[in-house]
1. Tell me which structure, out of P, Q, gives 10.9 once mean count of other Cβ atoms within 10 Å over residues 36-43 is calculated.
2. With helix-only ellipticity at 222 nm (-39500 (n - 2.57) for each DSSP H run of 4 or more, over all residues; to 500) derived from the coordinates and found to be -27500, which of P, Q does the value describe?
3. The value 15.1 for mean count of other Cβ atoms within 10 Å over residues 20-27 was derived from one model only; which of P, Q is it?
4. Ranked by Kirkwood radius over Cα pairs in Å, which of P, Q sits at the highest value?
5. Comparing P, Q, where is mean count of other Cβ atoms within 10 Å over residues 68-75 highest?
6. One of P, Q was used to compute relative contact order in percent (Cα under 8 Å, 6 or more apart), and the result was 27. Which label is that?
Structure P
Amino acid sequence: MNDLIAKLSSYDIFINIIPGAVFVFFLSSAGLYTLQSDTIVGNLVLYYFAGLIISRIGSVIIEPLLRASGFVKYNRYSDFIIASEKDAKIQTLLEASNLYRTVIALILVCAIASSWDLIASWIPFEKRTWILVGCVGLAALFLLSYRKQNSFIFKRVGHHTRKAEDV
């Protein structure tokens, strides 16, 4: 247990576990659904997974919408890499920015959860169909997350290989 907790970074705690715990608490306190494990480790896994989903919604859905609307702007990724190598504070600022994005997603997911009966009444699927839609939606969310993460890796490798060629 201590090894598991020691391996969690502050990023994992603030971006995944805390939003997941808040969401699970929200579901329970709003009387919508009770998700709970019999063990602390089980609850941590539950919080982490719920938070991971919320974080990915922020990254794959909220962030592109905010970028497309012009609400947030980004530098080129290569400029970001160069600047972060020179200024360690950028990483801290990025983590704070990602936390805010995750909180936005958390608020939206809580709003959707609290309105679920109304939403489900508009599209009268059977429970099994909703489960299938949810699974397909989660698969799509994580496929997009996977593609986005690999894009960052591709750009970062390209930055370092170009840098090595310049030497």
Structure Q
Amino acid sequence: MEAVTGWDNFFLGQLGASAALGGLLFVSISINLDRILAFPHLPNRAMLAILLLLGVLVVSALMLVPGLPLGVAGGLTLAIALLVFGVGTYIEVRAARSQEDGKRVAFAVNVVLFVAAVVPYGIGGILLLLGDTGGVYWIAAAILFSIIKAVLDAWVLLVEIHR
């Protein structure tokens, strides 16, 4: 696929990184499962972190498929973006209902990071669908923000719950 010419190493690296981070996230969840379950919003936050890393993994693998037509890659990326956005929005709305007044700023930052992680997938997917190879840059931004958001969520699940 011409869209990923020169991007192979980036997507291969992100594929490996997301798989490794996903494994570490599962370990951190299992270590702190009782503590995570004690907070109503944390199981969903764990699910969102896993979902973001899974999105990185699937999109990165998709971009490495040889000969995949640009429009197909764009359509599939857009579908993944819509799925992650839909599930993530559901999770964030549920979390908003359970937020304490003193945590509103942290919650807002969390939502902004989620949107920054997912919306660029949609933009990139649409651009690829329209034949614009510049969509790959948007996908790269989505991948990087997804990893940042997932790592911050993992930090909360592993460290912050003990404070």
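All of the numbers you see were taken from the coordinates with simple rules; none came from a lab. Nothing here was measured: the structure is a model prediction, and the numbers come from that model. Cβ atoms are built from the backbone, for glycine too; each structure is taken alone.
1. The structure behind it is P.
2. Q
3. This figure was derived from Q.
4. P
5. By mean count of other Cβ atoms within 10 Å over residues 68-75, the leading structure of P, Q is Q.
6. Among P, Q, the structure yielding 27 for relative contact order in percent (Cα under 8 Å, 6 or more apart) is P.
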